[in-house]
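Nothing in this text is a laboratory measurement; each read-out follows from the coordinates by a stated rule. Owing to the predicted nature of the structure, the values given are computational and were not obtained by experimental measurement. Cβ atoms are built from the backbone, for glycine too; each structure is taken alone.
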Structure I
Amino acid sequence: MGNIIQLAICALLLTTSNTLLAQDATPSSRQVGDTLTIHQQLAREIFKELIEINTTVDMGCTSAAEAMAVRLRTAGFPDSDIQLIGPGDKHKNLVVRYRGKVSLPPILFIGHLDVVQAHREDWSMDPFIFNEMDGYFYGRGTTDMKNEDADLVANFIRLKQEGYVPKRDLILALTDDEESGDANGIEWLLANHRKLIDAEYCINPDAGGGDIKNGKYFTMAMQTSEKIYISFQLEVKNKGGHSSLPVKDNAIYRLAEGLIRLSHFDFPVRLNETTRTYFARSALRETGQVKSDLLALLKTPLDTAAASRLASYSAYYNAMMRTTCVPTLLNGGHAENALPQSARAIVNCRMLPDDTPDNVLTTLRCILADSQIIITRLDEPFLSPLSPLRQDVLKKVEHLTSLMWPGVIVTPVMSTGASDGRFLRRAGIPVYGISGMFGDMDDVRAHGRDERIGIKEFYNGVEFMYRLMKSLTK
């Protein structure tokens, strides 16, 4: 009951101004120049250094990993606790262990150093030069995710300089090839050096963080799971013929009719621990019919009419409720003047973590309802379980969020996309996507032109992670 009252108060506070004052999120400490603390200055220097090291797939991440190793070594981390390892000279990962004094299992913090390609002619500035203007830091990787890499390194150094001794080891892994996936650093470390990153659980800043809506701090997401990617090919074959002699038995017609049937179908709603909590907390910030429908969704049995209205109101709500399948590619025929001998479509599905490929395949066969539509699974999905919603971690995130951003609701989420967390979850290490970095939910520039992050948002995010590291290890 106490949590419900607390969340209701948060919802009320959300209607008032929740503009974050910089001094609320930064500790009292000696200033550098007129504005930055020594800790903010360090974070900025590391951030700038990382942005200006090109870590696209052709360049690799070794130079960035080496640069961070130098900083950590200079801060007092011994060589024996710093590992630079990987599958090739250009693709090394950095693993650093911060020694604690109690033999509790470690906590792992991860971040990927690689970024997607960016061309100078596509940007209004050089994407690999750190630019500061109009209240933002610009550059490739400012939100995905060199901001978090700098955050983690800066806070390891800050804690070391303070002489802080955690009650368990902290492990930092900065890795290569998350974006391309050819030699994913986390996957490689698990296969070749599992002991270096084995932990009770993992914090992955790449999968969490806060949303800004219309200039206001809105919600803080804590990711516990990811939907699972799987694609199917649908194909209809036919003897074909001359287009001047059409018949009703047409490969394109058959495929199209099957796809129309699929378009009218929704997989059943299946809520798990995370999504049930997500919808309960989403109801706190919604109003009117949407709020009523969210509450109805949580009833037993759930209100199917409410679920249908929510699905039409928000594609994101729909994706959080169920497995989804949608055609993404279409191809048919071989000549303008010939009846098609084949027609093909690719259907991309995003499964709930507790769904199965066989169930999805069986469902597609039932919905398409045509034995002439041949369904082929294109790949084996990477199955990754749901991480249990740890109340100890959730409560610490809630507490810190309430201190730094009063009124912001912490919401556990299931990602509709994918991150490095899937490899760790599959290996038995629970992963929680947590970050103090906020971004405008209507201006997402990751992987795009003129990628940027708010300057205030960056510094406050660094402070949040510092407090979280200490909170988790006291």
Structure II
Amino acid sequence: MPMHLPALLALTLLAPQAQAPAPSAHDRLARDVYQELVNINTTDSVGSTTKAAEAMAARLKAAGLPAADVQVLGPNPRKGNLVARLHGTGARRPLLLLAHLDVVEARKEDWSPDLDPFVFVERDGYFYGRGTSDDKAMAAIWVATLIRLKQEGFTPDRDIIVALTADEEGGTSNGVSWLLENHRDLIDADFALNEGGGGEIVNGRYLLNEVQASEKVYQSFQLEVTNPGGHSSLPTGDNAIYHLAEGLARLAQYDFPVALNPVTRTFFERTAGLEQGQTAADMKAVAKTPPDPAAAARLSQASPYYHALLRTTCVATRLAGGHADNALPQMARALVNCRMLPGADPKEVEQTIVHVLGDDQITVTPVGQATPSEASPLRPDVMIPVERIAREMWDVPTVPTMVTGATDGLYLRNAGIPTYGVSGLFEDINDTRAHGRDERVGVKQFYESREFLYRVVKAMCQE
């Protein structure tokens, strides 16, 4: 899931404080699907996305979708993917609705004593459980939406495809990439809606709705220094740990150059209208060509999120060194994790790191291979209905954004399928629990997201 915006306290909408209405039949269906998904352990270690995919397939077939249009498939018995299709007139190319079924690991002892990560609980206005926010809310809503459209007899002007996949959070048989390589025809689409976007709440105030149209590219590098070592009673200046530490200190002080793309430039232009004073002026200045360096420096200092939106970032995340308490270190090693801007060349990033370290005793080696992902164009047929419905439901603006993390959208974009993070799921930016202890989503916000996505899908499937 993406990092969230800092508090924007101006021009916001106070969330309704009145008692929420009783759930509708559509809400109850989505909740039932949600509960079933959360109660199925889909972790990489011991879980099964196949079990979850088969449960959703059974619901869709019971709702009237032909068995031939509902498939569970994958390269691993525990890593099944669901692909379901509601046929339309074919006037336009299909719409793909994507969510992932797998979740990050969770241990009961790490959660509150009265909560089990794999037992769905509704309490005090929240739904609790691993995956409630990442990403089983969206998976449940897509299934419930497809069932509702089928029951209503809705005939879209394009096929609607739901794909619920494995291994987005990690694993060896990533669902989306595997489907693209082996069953492209099942998920080929004009464009896709995915996780990555959402709504921002601060102190109960609905601020804005986000559409994720690009994401950073993940790439790690191993930094290592080796040395003959020796006895700790005879220290020398040629110390592996010192070499590495001094290089890391130089890297910590380095900022990659500011570089905006159409998505981040539009983000700053629109968000400027929600800010005041110097921050608003700086956002306008940084969105210009070329960006104003002083404005970029102030924004970067004000917020880690703005800092990350403006440039490639590289940060040390792991460190190891030495082999005995009484010996000079023969090895010192660090892992540096980079989140590169779309279009950045990994080789150039590596060369920059080598230059900044400034020590030929520190070797730099890529860990794995980066998967580049260009930004999706801000298409009017995507942005206009999302913006309109967000205004109708919450009277908030819609802002395109680049997530500083990563999603499976990168595989679709690289395959020529523009992908947009659109969820309408609002969260308190000061209480985001995805991947963490006591993960939860507001009950009211889940039902609102269900209605928002239903309206969005219908709007995108009828001219």
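Quick look at the values:
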quantity	calculated
For 1.44 (Cα Rg over 2.2 N^0.38 Å, for residues 179-346 alone, calculated) the corresponding structure among I, II	II
Of the structures I, II, the one that 210 was derived from, the read-out being volume of the Cα convex hull per residue in Å³, for residues 299-410 alone	I
For 12.2 (mean count of other Cβ atoms within 10 Å over residues 227-234, calculated) the corresponding structure among I, II	II
Structure (I, II) behind the derived value 1.14 of Rg/Rh (Cα atoms, Kirkwood Rh), for residues 147-186 alone	II
With mean projected area of the Cα convex hull in nm² derived as 26.3, matching label from I, II	I
Of the structures I, II, the one that 0.45 was derived from, the read-out being FRET efficiency 1/(1 + (r/R0)^6) of positions 363 and 403 (r between Cβ atoms, R0 = 30 Å, to 0.05)	II
